[in-house]
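Multiple structures follow.
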Structure I
Amino acid sequence: MSILSDKEIRRLAVEHGMIEPFVNRQVRHLENGERVIGYGLSSYGYDLRVADEFKVFTNVFNTVVDPKNFDVKSFVDLKGETCIVPPNSFALARSIEYFRIPRDVLTICVGKSTYARCGIIVNVTPFEPEWEGHVTLEISNTTPLPAKIYANEGLAQVLFLRASEPCEVSYQDRGGKYQRQRGITTPLH
């Protein structure tokens, strides 16, 4: 496997719609000069943005977290420019960008260091070959204090790895349950 460069990411985004909307450069300041957590194309990856819709975990109903039978009432839906994640809790969010991964590409997505250095961890599974959709992002607040997340700014970096040959069976071929997800997708079983 080899990692894709900014030039190849740009080509795949522009010619094949791999990332929409695609920001062709690293943005760290808005036009009005306001500083933001960076997003857009980087040397060997792409910094995705978090949208302004969140599902914040709450334990109001004292339910058990069961991935085979997840109770969606465990979330409170929020929309806004920021989201406060309670101490030792988490929220789900989605990327602004919609991804279409080529058959010979696999991605790894990791949280940005600005958040990681504050005890805020972003967890995302790999984007498999021929997967497409908005990325559902899990944002964990590992601290004993509330944590602020900024909508429409960078949250995680996606690294694109190209295989030496296309896979035999892609995510699309096997009918993956999270294919073409739009919005925040809670656990499916």
Structure II
Amino acid sequence: MGLKPDHWITKMAREHKMIEPFVEDQVRDGVISYGVSSYGYDIRVADEFKIFTNVYSAVVDPKEFDKASMVDYKGEVCIIPPNSFALARTVEYFRIPRNVLTICVGKSTYARCGIIVNVTPFEPEWEGYVTLEISNTTPLPAKIYANEGISQVLFFEADEECLSSYADKKGKYQKQQQIMLPRL
């Protein structure tokens, strides 16, 4: 399994609609960069957010997630409170081939501001908009800019197809169209 370069990503995006919308070049002027990079693709955060709040003294429980612990927000800039967290989704829709696995890592511009982006791997044959977990680790409010880069996806192609893909397992986050909260 090897990391795939920019020309492979461009080919897969064109031929298999792996990333839509697809930006073939890296956009950098006046924005946090997005689009094709040397060995990956810098994804953008959409303008829809779910910001954690403790107004109702909810307990965060992945088995019984309380929707009252989040506030919905839509806008070009999202302010994440100090030492807090928000969920968002990507602008891009992904269709991962059966012989590909991805890892998503944060962009250095945000990381240097104490903003951590956590995304689980995109498994073979997973499809949908990516739900992003954005943590503000600082004691100050943090800005997130919608429609700009938020993290980088690295693509790994296997020599053989997997025996059981995410689609085969009927994964619970398959074909998600919006920000998805935890589910069992």
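Assorted remarks:
- Comparison of I, II - label where distance in nm of label points 7 Å out along Cα→Cβ at positions 78 and 174 is highest: I
- Distance in nm of label points 7 Å out along Cα→Cβ at positions 94 and 134 - structure with the largest value, from I, II: II
A short reminder: the numbers here are calculations on the coordinates, not readings from a lab. Treat the numbers as computed from the prediction; the structure is a model and nothing was measured. Cβ atoms are built from the backbone, for glycine too; each structure is taken alone.
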